Structure I
Amino acid sequence: MLQGASRSSRLLVAALVWTLVGLGLLIAGGRFAVASGWKPGVAAVLAGLILGALKGRFLLAKIARENASRIESGPATSWIGASFSLSSWGIAGFFMILGMVVRRSGLPVSLIGFVYIAAGFGLFIASCSGWRAWRRFTSGVTDL
């Protein structure tokens, strides 16, 4: 399966990764927001959801669609890691390191919560594009 993953499998993995990473960041951001107290926590959550929705809809969804198009036009079978391009893996690694730096930075926990919530909700919103591409590809529907 890892060596000969179909286009459908790679589209599914891509959508799952966007969804699960987004949810994980949302949960972590919520924990930071709660730890900051009632008012700063609520402000962090609301601001993070708003910014995340905008980022997900207008920036990340485009990237998710481009990734799906790359998979659809790629080889019929490939390594499962080809669900994302090499540059996407590099960007993901960079943001993982950045997340570690932010957590250890001494910034207020409400700000850390805001950053995590915005990033997580953006990824979660953008995952909808990945799920639509997977559904379209597996069902043969072309007008979604």
Structure II
Amino acid sequence: MVIREGCSDDIEAVLRLWARAADGASVTDGPVGIGRLLPHDPGALLIADHDGALIGTVVAGCDGWRGHIYRLAVDPEHRRRGLASALLAAAHDRFAALGAILVDAMVEDDNTAARATYDVLGYRRHSGRSRWIRELP
């Protein structure tokens, strides 16, 4: 398995993986959303590739001072093998190279498996704040 940067050729495979492996979907989960991410933040989409098969992803966006984790997803047939840890380690390396000193991760409150993964890897739930969102027209 190798972790590599995603490209436009990966979009359909990424969407298929997210449909079967991720918890829920957002308005950005589509060809247009990923297509905008790739040129805006090259290197943000990290892919776990096993012999040409896409088996995991993480979006590791960076705004210049913080790293933001989205869409950590591992194919259900490849779970419990350290792929989520490897993807997050690659994201952390990217953030460090870009100068970030803090990382946040979007985790659904009811996704106990994801919460356990982040907990084991040293993340902690940030109490006292909530995320506010608004879709743009």
Structure III
Amino acid sequence: MKDVLVVYWSATGNTELMARSIADGADADLFTIDEITPENALAYDKIAFGCPAMGDTFEEAEEFFEWYEQLEDYLDGKKVAIFGSFSWGSGEWMEDWQERLENFDVELFEEPLMANEAPSPDEEELAFQFGERFKDF
């Protein structure tokens, strides 16, 4: 199996900035959901999923959610991290996503990593460090 994957969907580029920093820190393969199939994503031991908030719930990021649903039932035994950006609220969609993952036999890495709007240079450094820790998880 391959080691670490960072896979994401980004509407404005904010979650992409986070994904790139996490992937750099984790020395991970980096793909958008358009660049990797759910089946190929499952070849990795550790997967960091990135999705921005698009509404009140995780499911409202429809493009990402449709891709993600194809592999969610096959995540058992995987080490998983989740991250994303938001522009309003306090990140409730991450709580929903985290609760969903608790229904599977996954090892969930830390608390979800979130950024309000575009990540600042300090937040990009935090994302890099998040990736470093995830690599060693």
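Rule-based calculations on the coordinates, nothing more; no lab input. Just so you know, these numbers come straight off a predicted model, no measurement behind them. Cβ atoms are built from the backbone, for glycine too; each structure is taken alone.
Assorted remarks:
- Structure from which 14.4 was derived, Kirkwood radius over Cα pairs in Å, options I, II, III: III
- Entry that produces -26500 once helix-only ellipticity at 222 nm (-39500 (n - 2.57) for each DSSP H run of 4 or more, over all residues; to 500) is calculated, selected from I, II, III: I
- Structure from which 18.8 was derived, mean count of other Cβ atoms within 10 Å over residues 18-25, options I, II, III: I
- Which of I, II, III leads on distance in nm of label points 7 Å out along Cα→Cβ at positions 74 and 114, largest value: I
- Here relative contact order in percent (Cα under 8 Å, 6 or more apart) was derived from just one of the structures I, II, III, and that gives 21; the source is II.
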